[in-house]
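Below, each structure is written out as structure tokens.
The numbers here are math on the coordinates, done by the rules we state, and not lab data. The structure displayed is predicted, hence computed values, not measured ones. Cβ atoms are built from the backbone, for glycine too; each structure is taken alone.
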Structure I
Amino acid sequence: MKKYLAEGIGTFVLTALGCGTAMLVGCDAASGSGYLLTALAFGLSIVAMAYSIGNISGCHINPAVSLGVYLRGGMEAKDLIGYIIAQCVGALCAALLLVGIFAMGGVVDLTGGLGTNGLAGVNGNAIAGLLVEIVLTFIFVLTILGVTSPKFQHGSFAGLVIGLTLTFVHIFGIGLTGTSVNPARSFGPAVVAAITGNAAPLASLWVFIVGPLAGAALAALVYGVLEADE
């Protein structure tokens with residue numbers, strides 16, 4: 001249970017600080033600094049959690065990462081299910097916290113959807129959005145599988161590399177889909193946004209579930225080929 005609790009806490013932190021920063025600074029093309037600050041918020045959340053809960057749960061805090069690890073034989077099916085449930089609960093709690101802080105506190109208008117993902121940057125084209133999420137998640141999960149591989153000892157640098165990679169993919173993807181690469185991070189804010197009266201993010205939520213999971217599965221397959229002995 002400690003592993004599941006750690007995953008819930010980690011996903012809570014990632015979603016609350018990442019999506020909360022996006023709500024505060026904005027992520028439109030006219031505000032490039034908003035892109036960078038949001039990307040850093042997500043990336044630094046990973047770094048912080050990697051060095052705090054990494055030794056407990058591995059700090060997946062992302063169903064796509066857990067799927068990639070599972071497909072590479074790094075965890076059992078029951079833990080995969082437990083991790084995903086904990087991650088989604090953590091993201092839901094984070095979105096509820098954002099409502100409490102920003103709506104009740106009158107700090108930010110919630111019409112933007114609690115930092116939810118969307119397809120505005122690809123003109124509403126779900127296929128284009130799906131491709132973005134598959135490619136970015138592939139890069140992210142491939143990096144994680146490589147830097148955490150027992151064959152190659154990266155030691156204490158792994159958390160930093162993973163956090164920087166998440167920042168890297170966010171910089172490219174924010175203007176296109178808001179960058180999910182994490183079904184839980186998309187699920188929590190979309191559901192809570194719908195509860196608070198903005199159901200629009202639910203229409204494209206499937207893109208941010210299917211895309212990251214497909215990208216993670218592809219990364220696991222490719223890394224298995226790359227790491228295989230000659």
Structure II
Amino acid sequence: MLIVQKYGGTSLGDGDRVRAAARRVAELHQQGAQMVVVVSAQGEMTDLLIEKAAQVNRRGNLREMDAYLAAGEQMSAGLMAMAIGALGCPAVSLTGRQAGIVTDGVHGNARILDIDVSRIKKELGSGKVVVVAGFQGCGPGDDVTTLGRGGSDTTAVALAAWLKADRCQIFTDVDGVYNRDPRLFPDAKRFSRISYEHMLRLIENGAQVLHDRSVEFARDAQLRVEVLSAFTGAPGTIVGP
């Protein structure tokens with residue numbers, strides 16, 4: 001079984017949370033699953049990097065910002081691979097480029113055009129957990145590009161589609177998809193299952209649990225995506241046909 005998991009920034013907010021995610025991955029790997037793990041930058045790292053960039057150049061430069069912001073996810077990937085390795089599971093971290101993610105040249109909001117999964121398959125074949133830095137790819141001229149808000153969701157679902165994964169799991173700070181924000185509305189209702197079209201309508205109305213491009217990739221590949229809490233172990237929501 002091949003499983004792709006994605007961990008958001010809140011899920012990796014400190015060392016304890018990184019180790020908790022690593023234990024979940026390691027347990028599945030030890031049970032015989034091939035594991036690909038996509039990670040976001042830790043906690044508020046991306047916001048902190050943006051603030052620091054504004055201190056030196058308020059106008060910014062989209063190409064250089066992409067090269068700079070991609071470091072947040074790369075740090076998370078290295079950290080996660082080390083945490084998994086400490087549990088006795090061999091792991092390797094890959095940047096978007098090393099993972100074969102090819103994008104267009106739109107800095108700050110690039111689209112994935114293709115993925116060469118040969119490196120990932122090679123590492124999986126050698127028995128390793130593959131940890132991929134989300135939110136990034138490689139555009140024309142070998143430049144780093146980032147995928148915009150929620151880009152790590154898109155990375156995970158696209159990898160699951162190209163790899164023909166058996167499961168795609170998105171771990172976040174809420175335990176599924178709700179009809180409205182459960183952090184603001186105590187009476188919000190959680191969906192056990194939801195269609196791609198319904199999910200896209202919720203996103204259009206402001207839901208932020210998934211990125212619209214990730215749902216579009218899932219729909220086109222007819223891939224079921226599980227949205228789960230990184231903290232509770234609750235069943236979550238399946239986004240599918």
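Out of I, II, which one gives 0.8 for distance in nm of label points 7 Å out along Cα→Cβ at positions 63 and 87 as computed from the coordinates? This value belongs to structure I. Look at distance in nm of label points 7 Å out along Cα→Cβ at positions 103 and 119 for each of I, II: the largest one is in I. Comparison across structures I, II (criterion: distance in nm of label points 7 Å out along Cα→Cβ at positions 47 and 207) gives the highest value for I. If relative contact order in percent (Cα under 8 Å, 6 or more apart) computes to 30, which of I, II did it come from? Only structure I yields this read-out.
Ranked by distance in nm of label points 7 Å out along Cα→Cβ at positions 7 and 175, structures I, II are topped by I, which has the highest value. Which of I, II yields 22.6 for mean count of other Cβ atoms within 10 Å over residues 95-102, as computed? Answer by label: II. The value -12000 for helix-only ellipticity at 222 nm (-39500 (n - 2.57) for each DSSP H run of 4 or more, over all residues; to 500) was derived from one model only; which of I, II is it? That value comes from structure II. Of structures I, II, the largest value of volume of the Cα convex hull per residue in Å³ belongs to II.
Can you spot which of I, II the value 24.0 was calculated from, given it is mean count of other Cβ atoms within 10 Å over residues 55-62?
I
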